[in-house]
Structure P
């Protein structure tokens, strides 16, 4: 475990990691998808998503205070359910949801970068640029914790300031008229269920706070600073999300936001600020996606390394030199590249939301059933988080069953394969020992 450097990540560095993951694809790629499900009042959905996330964060903060660990969620699940199929499978679901998020960020990077060029560009350029970003994230991650937290913290501060300035300027151009977006021609007609389902995507935009828990053993004074970092990251992201959503809502109709859903923020810059605004938005998107994927790769590789050391997941060196952490880093970026090439933004986001919400519910149930006394958690808050996640998940799956059955089918099959694979692996592992 010598690769985990105690006290190597400060409170500011931890907040930088959290906001680095959150304020990336969270606003640039998901804003249009949220508008598609919720219509004219979509900025409010981000606020509702933050409330659901706050309930969820409570469990993670309580667990982090009791069990600060570089394994983060993997360690939490072991404490809740023991070393078995449930904890191993849920841990892998979390890891895969984070890798899925990396591919979401990567494709967002490609989509926004192409906005700098006039005319329609070949579609294959989006995944190609995304793969390039994943490679860059890999190279930066092998440089060590100190550089990562310095880079992500500095870049996160730049992008947050830039995005807030952009949002305020966009609202100013609209004469501070914070009214719902104009519907446009043939706007969607959201139902109550679609409103609830849209919250699932905003939760995906906030889930980057879990990156902080995966670095618990490396954060200074983890019992205090993990909770502080999570709270600050969520609050900072909420302010940025609501401001940006309001700016887009003030400058584009719902129909136009949906048409340009993969690059809605860049599209909103065109009428408000012209070419200069477009360039600024794309530059901020590039900074946001770069920091997001670097921080996410950092967290996932360490989580997988911890699970490997705990003998909860299979591992092969494939002839590679170096530590297990370096190997899991390679596996992480390789899978992220495959997903970046194989799926579009909407499907990537949907799969990530389904996997994350199921895993999140397992975390809350484990706290409520097995650890609420140990970690001194309020059972009402924990159970509320479980129920809220369940309501949002059911609504989201219901909408996707009607609009994109393939996403639900692939997600269900993937989850079943994870459980079967872990059951088989752990059974053999037990017999061999």
Structure Q
């Protein structure tokens, strides 16, 4: 029998982490954290004044202003989504695929998650017509869809939704009375920031969109959990803000005081932080392009990565070669590639795709080297994908995928 849910790999017990940047901690951030290590008192639930002021300033530099009274901080977006789901109530809709951590936190509340197909050109945002049909079907079956979670700069697909596609989806959601949660964790990791247009749903529907962002996307190391949320203006936003604070209080979801200090510093975007964010985005863009070239040359399918530190790969065209190796579903593909590549390769079933689809998310961080010195050298290189240790990692990736391509061609029927 096919091993589709092995022990320790259940949908809640196991979930792939956010793709790490693979880089040493920025020294200025480490100094701020160390300088706050003496603080014995806890950060208030929802965040202290310094952190919330910094979050408000961060958003003001990116579009619609929102004061600190409309902000909340938590130890990670997991806690924020859990609190938002509990506060809004009803059933949840999400694109297929979506971030691996979205569905488990909804299901912990006993709520169903209804996945909606995405358009061909991007992930992270449901196709508007599929969204309307899903809402109609769920209601016809007695469900109560109230919340749509989406991501303009997406994990796992690493794409950025075009504004026109987003606008149609937001209009459809508004027409159905849905509240939107826009996960903007990856908005500061655009590979071509001057050529890619990223628009937040909050700019289109300001009274029905709550924005959340995990600072591990661009500003903090992944091991320093901190995230912020911005609520809509008006009575509905104030009521939602209060209910979310109630849930976070019940959970004891407080940001650690030293991490809060580092988060406030990072959200202020001083020169060292801004320079590191820009350099990191350029680095991962270069390596992601090289990795994307490897997988598509081998015959796999993958949308060109536009943001983040990952790419999403469909190995369906190589199914025959994988079948000859005993790989028939996404769990077996995850096990196979993780072992062969020596790096995590979580299967598409972690992201809401069907188990039978042969899809994986590949991160670029593990391709940067095994030591801090190697990774730091990547950060300072104009062409990091040409460095010898990165080339070795890419050669290993190419070897695995080229072997599958060659086997698939052997299995093709003769004409």
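Laboratory data are not the source of any read-out in this text; all were calculated from the coordinates shown. The shown structure was predicted, so the numbers you read here are calculated from the model rather than taken from an experiment. Cβ atoms are built from the backbone, for glycine too; each structure is taken alone.
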Ranked on distance in nm of label points 7 Å out along Cα→Cβ at positions 306 and 386, which label among P, Q comes first with the largest value?
Q
Upon calculation of log10 I(q)/I(0) by the Debye sum over Cα atoms at q = 0.12 Å⁻¹, for residues 82-289 alone from the atomic coordinates, which of the structures P, Q produces -0.64?
Q
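From P, Q, which structure was helix-only ellipticity at 222 nm (-39500 (n - 2.57) for each DSSP H run of 4 or more, over all residues; to 500) = -26000 calculated on? Could you put the intermediate results ahead of the total?
Details: P: -26000; Q: -13000.
This figure was derived from P.
In terms of relative contact order in percent (Cα under 8 Å, 6 or more apart), which of structures P, Q is highest? Intermediate values should be presented prior to the final figure.
Values: P: 35; Q: 20.
Greatest value across P, Q: structure P.
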